[in-house]
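Coordinate-derived values only; no laboratory data. Fair warning: this is a prediction, and the values are worked out from it, not measured in the lab. Cβ atoms are built from the backbone, for glycine too; each structure is taken alone.
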Structure 1
Amino acid sequence: MKIELWTIGKSFFSFVDEGEKEFTKRISKYIPFESKVFYLKVKSKDPFQIKKEEAEKILQKLQPTDILWLLDENGISCNSRKFAKLLQNQLSVGVSKKLIFLVGGAYGFDDSIKERANQLISLSPMTFSHQLIRLIFLEQLYRAFTIINNEPYHND
């Protein structure tokens, strides 16, 4: 299985890009991993239309066998150990070739993306920019792999 992190909207912070490179290197020791940023030019200024257009473009890129987990404030809340357990369970099923984590754009996700999703995960009840959430999530993904592998990174 391969894991990918998809983000709608590019980063404007070099420290995010540097952190992403570091955690990508760390995560890749456990599993094939790639981060993709989709900068989708949307003509509308209407948030509902923007979400709809983003959803259409993302849905076109998904394969039927892809497992899609949305990083969404309305998803299930979990601590690091619970997230590691969810991840481990998904990886053990091994039905799909790819597990995709998706960070939405500024207005969140259209219902069509939520309907396609296999899981919604909340990293926090707070709202973060899509740029910062990339780095926060990558650290949690790395942490999950260290928990799964009983390595000394996570402290309870």
Structure 2
Amino acid sequence: MDQLKFRYLTEEDKRQICAWKYTGEYEIYNLPPYDMMRAQQTGFMNPKNAKNYFAFLDGDLLVGFVNIREKDTEVFIGVGVCPALCGRQYGRRMLEEAYHISKKLYPEKPLYLEVRTWNMRAVSCYLHAGFRIDGEPYEQTTEIGTGTFFRMVRE
């Protein structure tokens, strides 16, 4: 496989991502419509967060994005893969590249992410990308509802 290219999200990337539709239990990850997110300036539509979001491309195909956000003592990583491309190793490849980006930007800080415990597809991906489960599952309320999460870290 060729190396993925990455860049900051463009407006066209954001439009495409908002149009992605997950099915089944993964529907919880569907985003609001582009115009609504833009009006509310949520997530990657918030201009203050523009430099945190990277698009990943395989050739000209947008395969996913990551959010790399510095915190006080660590770096938060969020990842989204195009639903039609899940299960093709893109998540792992994006996370490995995001790890290197993060280490260039914040060399002394470990990375962490949070994943719903039922999402074993994602947990497996994250484990293969070098993350490990850190501690016991915990309950948390996010913008998309309450759930039980694993915290996963990579030094």
* Structure fact -> The highest value of FRET efficiency 1/(1 + (r/R0)^6) of positions 87 and 143 (r between Cβ atoms, R0 = 25 Å, to 0.05) among the shown structures 1, 2 is in 1
* Asked: Quick one: mean count of other Cβ atoms within 10 Å over residues 47-54 came out at 17.1 when computed from one of 1, 2, so which one is it?
  -> 1
* **Parent structure of the calculated result 17, given that relative contact order in percent (Cα under 8 Å, 6 or more apart) is the read-out and 1, 2 the choices** => 2
* Where does the value 0.90 come from, among 1, 2, when FRET efficiency 1/(1 + (r/R0)^6) of positions 63 and 127 (r between Cβ atoms, R0 = 30 Å, to 0.05) is the thing being computed? -> 2
* **Read-out distance in nm of label points 7 Å out along Cα→Cβ at positions 39 and 135, computed value 1.9, structure in 1, 2** => 1
* Which structure, out of 1, 2, was helix-only ellipticity at 222 nm (-39500 (n - 2.57) for each DSSP H run of 4 or more, over all residues; to 500) calculated from, if the result is -8000? -> 2
